[in-house]
Structure 1
């Protein structure tokens, strides 16, 4: 779109936002003692949800590309509209990009780059392979960091970024081929770790078909093996109980997937590590039960011997006996209660029905 002498209200608003971002980056570059705090504040600003007043300004005009509502509860953040804006008007983002490059080594610099320029990177014509690799690596690093922020807070604030990288990049060969092969592999590994968290398991089959060629594929296996290995490693890093329960529920999508024996054993060992109390994982009771459910669902062969072996090892730790007995008694009482309740309701239903003549 050509720049007019009197830009519309929405474009003027986004231009003002860009100038404010540029000024804060300049302050961070000039003030080494406050650099980290300033970059952290800027990251928080661009990650904020757009308020009602700003939303009316930004999306009320046809000349602004509105981000797709991607199932994140209609949440629209500033980085969504700015990322679109820098694709449409690259000259507005160039001063910001130059300042970020000068701050590459600083905390939150890659976060900001990933949020603001993840779309620009796949639309701009960059001929310098070294620069392209640097930008691609920064994108993967920044996206990894912001996705982990969602993990730690059990939110989906950066879901639109993930959806773009998955649906518009990983599943679109033309865009994916714009970045170097090494960056493509790093992108695939990144998306493998978070695809279940962002509820994109419906795209899993297509995602596995677009797996780039890995040099160690002969030793590791195919796309499914690489995906499961990354997923197992991700599970062992999770410490937030609701997120871990979410993964253990979603992981059932792996049923029927053809895996190498080493990969299958690795996944089985990972799930089994969450079934016992104490170290090294220290799972809660809810996590233990979810892990057992996932393990029995994915590997039904041998589930009874596994439970017997687990029970035997539980007997070796008498300090767990009281809690185990109490939970067993409570489960029995709940089962009897719900059985009697269903029985009473069934009898009541029969008595309440009018007798046939």
Structure 2
């Protein structure tokens, strides 16, 4: 019997009688991270990494029955040894390692390999079977190095500030926004954040992540003069709203892995696109899978068929799980693009 199988509720550990990131209410759920397509309401018991507590309680309710574990510490449930290991995706994100009957499976959740300074960096975990995402599982997806990316963002902000216009940068409120704040040169000007971003900033700061000072548009002293040189960080849902229009003559940008593709910036209707994702790119997926030493790999959401075919060509036992991930983690694929969901 397989240690993990797909059920209508989600990925199910047969020996341990629990689920990993289930999308329907279950009795016991191990949660890889607090993005809403992986962490949902209604479960009887939650297990997640210690650093996910703040985001999970903020999003699912302060009184959810949550048990937390630090990275690397193991517990046993019905004979299954469970431990959590860094996924490098967002604060508290974890790979789930399961050991039972001499077999080791790892469910990665969402992950990226480059250390962005806002969460524990990805650590490969040796296993027999690895469950991987494939959000950007096409060869075209190759991310710029972080110094290159943030030099580009800083140059755009600096140019706009010199011209007296705000720089409105759209990125998901959980994870992407904090990466932006952590990486930009805050000496260029003031930083204003949307109301959906600031509560998550507080969670990151409480976890010891360095973020520059941020303002809300309703704070004292935030006036038209200040906004002319400000970087404004907001979720994509704010685009076209009255909240955005208050910034007057602004330049807008979008931070997403989908910006790698020609034409996506035009469809998003923004001035500037920045290639930034909290998921692994094509080379990152290859390196991560190879580092596990797994002989069997299950592929979930994204470019599943492409990744399965590539893995099979490498001599691996490549399979797929049908899941419901990827529709709410911040970068839904543009309708005209081929790569599936999430980012």
Structure 3
């Protein structure tokens, strides 16, 4: 028996204030969200991106986790563009949410939001799903296999949030899973650090790929705050497979710190010993080394400085402009090249059954 969705919601969220755009507040989805948090105060705002009490308020840094737990934002997704990707998925679908109730110290989403990163739920999810269907119709069938998938075009649903947590707040994620269940030629995908067993009841019929993000528990204890334990995530793999999901693994981020190789080897051994033959046969993984950001580094110093002892390593890192134009910090090319090669060796020795979709 898993934990009921309401209990999971109470474990993560103590919503005191819901900030809402008028159109979202008036929508049926918005009203459904309000019904889940009947004691919350509702405050109308002109834009989900411009809430002075949240965004740009430096005083929120010291309350980083409380802001996530106590605030929820309702808005409408304005841009419905489907973007090419080629790594985790063929395409990035328009998000149905932004932000997260969890508090991973390396998360890139708050770099753009300014001192606060609670969940923003978009209530026009039907528009999002129609945009995906139109894009698929224009694109046509997948002509040849690639590392994303041999048959289907893969659309990432959760670029800026964690869909397992979002499903505690609204029905957007269940509706998306139902949409892809019958969308021939396409597959949804999302990475998650949170085990929400209510998703087991959604009958995806192979139309959704769940990527459980994993790292050694010692790293997760320091960096993956408010998430499900690594053992819980690993223990959910076979259950999600049995429920009709494709289940992959996301080794992200790989943080280079003393002892990293032995800790990852132990995690790979645990996967080999724990996962069923059926899970191992269909599994594949992504390997993603840490990308950090000076702005996020400064924010973290205000609420979780111990994380920066391992995330911020100027002697091993260099600046690099990301695809979205942000100035980030990544491991130096020579350091990263050696680490990626070594990680591939660890997989070959400790989990030879595990296909590597990509590593960078």
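Of note:
- Source structure (of 1, 2, 3) for Cα extents along the principal axes in Å, computed value 82, 64, 46: 1
- Mean count of other Cβ atoms within 10 Å over residues 129-136 - highest-scoring structure of 1, 2, 3: 2
- Ranked by mean count of other Cβ atoms within 10 Å over residues 217-224, structures 1, 2, 3 are topped by 3, which has the highest value.
- Which entry (1, 2, 3) yields the derived value -11000 for helix-only ellipticity at 222 nm (-39500 (n - 2.57) for each DSSP H run of 4 or more, over all residues; to 500): 3
No lab work stands behind these numbers, since they all come straight from the coordinates. In this text, all values refer to a predicted model and were calculated from it rather than measured experimentally. Cβ atoms are built from the backbone, for glycine too; each structure is taken alone.
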